[in-house]
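Some structures are shown below for you to check.
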Structure 1
Amino acid sequence: MAEFLHANNFPALIFNSQYNPSNQPRLGTGYIILGTIALLNQLGVLQVSDQQALAAIEALKANHETIKSQAQEAAKKIMGNLPMIFGADFLVGNAHIMRNQFNETSKSFSAFSEIPELNHHLMEGLKYPADKKLIALILNSTFYAERIAKRTQLTEEIVTKNNIPAVVYTPAGSDKLSQMLNALAFGGYVTVYLGLLYGEDPSLIPWVDYFKEQLAK
């Protein structure tokens, strides 16, 4: 891709992913997210200063051990269940990423839905089958608008009333960027820990590799 962009004189942000030794895109989200923010800054769509980004990274480092501990506890609760991730507003992207990481890293089925959209249909889909093995992982935030915060609270209430356990995670941070990065780290850790609890090697993706091999024939 880099060669194609250079050959055709297209503008691009090309980086060396030296801090992602796994070479797995799901563990290179820091590059992808901050790179996208940098591009959107250049286009004038966002206004995130270098100081804001550095402060968010420093906050992430300061909360690193707490995030790991919370992720370990969450993984223990999720083990044996199928995680549904619910998020709203600026954390919807985190819910999407976590779904993918549960699939690839934990080798677990998972799904994600957005608040408030899920409140119009999913609430009625939690009753059957009676022996469902679901657990809700709800991403909350101190920066949600009042109406969204109320919806998030009610969503948790309805989930538990349907005999589905819920894990609520509220990322620490003084702004949306720091909370988003905090949730990103939490998702990475919780899915790794869950994979290890299942006795799996989180780095391997044998079925994806098999699929690609067969598709190439």
Structure 2
Amino acid sequence: MPKGSPELTASRREEIINACEQLYQTMSFKEITIKEIGAVTSFTRTSIYNYFQTKEEIFLALMQREYDLWVADLQKLVKDNETLSSDELAKALAYSLARREQLLKLLAMNHYDMEANSRPENLTEFKISYGASLNAVRSCLDKFCSYMKDEEKTEFIFVFFPFLFGVYPYTVATEKQLTAMKQANIKFVKLSIFDIVYLCVKNLLAKY
């Protein structure tokens, strides 16, 4: 880590993450390189290596930020509401994720490669944010679904979180993908992020 104030270090890291996010709007993960990211920052490409050693570490930091934003939304949901019906909770969780399309897009990527090419300390920081998201969803269930048993809440979480990895591909399709599905006689039913998450949570909660 370079010498300098914590504020400067945080600012530089944030600028790098923002540059990566900007490129990810129009480019694929494979296309984005450290060189491409450096081209849209205010400092040299080599300086990036003072903060991140691989592009996977940058993407992991971007995903960590997205998890932190989602956790903040869920914590606010718990704080601002005394009670929510199962349907209201399903809608609230769906809305919270509809606002986090970036997170869902990142979740659809290959985590094994991303985590394998990140240093242990970076991976630990990411896992802390991921763990906070598990706890935040659990807090929602604790407050709004107090009728559920502990093992039922755990079951919900271990169904809900793996489900999130597939939300983005089922709600976004390129022209190339649509053409291929048409030629394969697969009917593509377009659902929004809100719709697909709402249906999942609603049906999961209906079990209890």
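Every number in this text was worked out from the coordinates using simple rules, so none of it is lab data. Here the structure is a predicted model, which means the values were calculated and not measured. Cβ atoms are built from the backbone, for glycine too; each structure is taken alone.
Comparing distance in nm of label points 7 Å out along Cα→Cβ at positions 54 and 134 across structures 1, 2, the highest figure is found for 1. Match the computed value 1.8 of distance in nm of label points 7 Å out along Cα→Cβ at positions 30 and 182 to one of the structures 1, 2, and report its label. Label of the originating structure: 1.
Taking distance in nm of label points 7 Å out along Cα→Cβ at positions 94 and 174 as the criterion, the highest value among 1, 2 goes to 2. The value -22000 for helix-only ellipticity at 222 nm (-39500 (n - 2.57) for each DSSP H run of 4 or more, over all residues; to 500) was derived from one model only; which of 1, 2 is it? Working through the options, I get structure 2. Across the set 1, 2, Cα Rg over 2.2 N^0.38 Å reaches its highest value in structure 2.
Comparing distance in nm of label points 7 Å out along Cα→Cβ at positions 6 and 102 across structures 1, 2, the highest figure is found for 1. The value 1.8 for distance in nm of label points 7 Å out along Cα→Cβ at positions 126 and 150 was derived from one model only; which of 1, 2 is it? The read-out was computed on structure 1.
A value of 100 for volume of the Cα convex hull per residue in Å³, for residues 70-157 alone, calculated from one of 1, 2, originates in structure 1.
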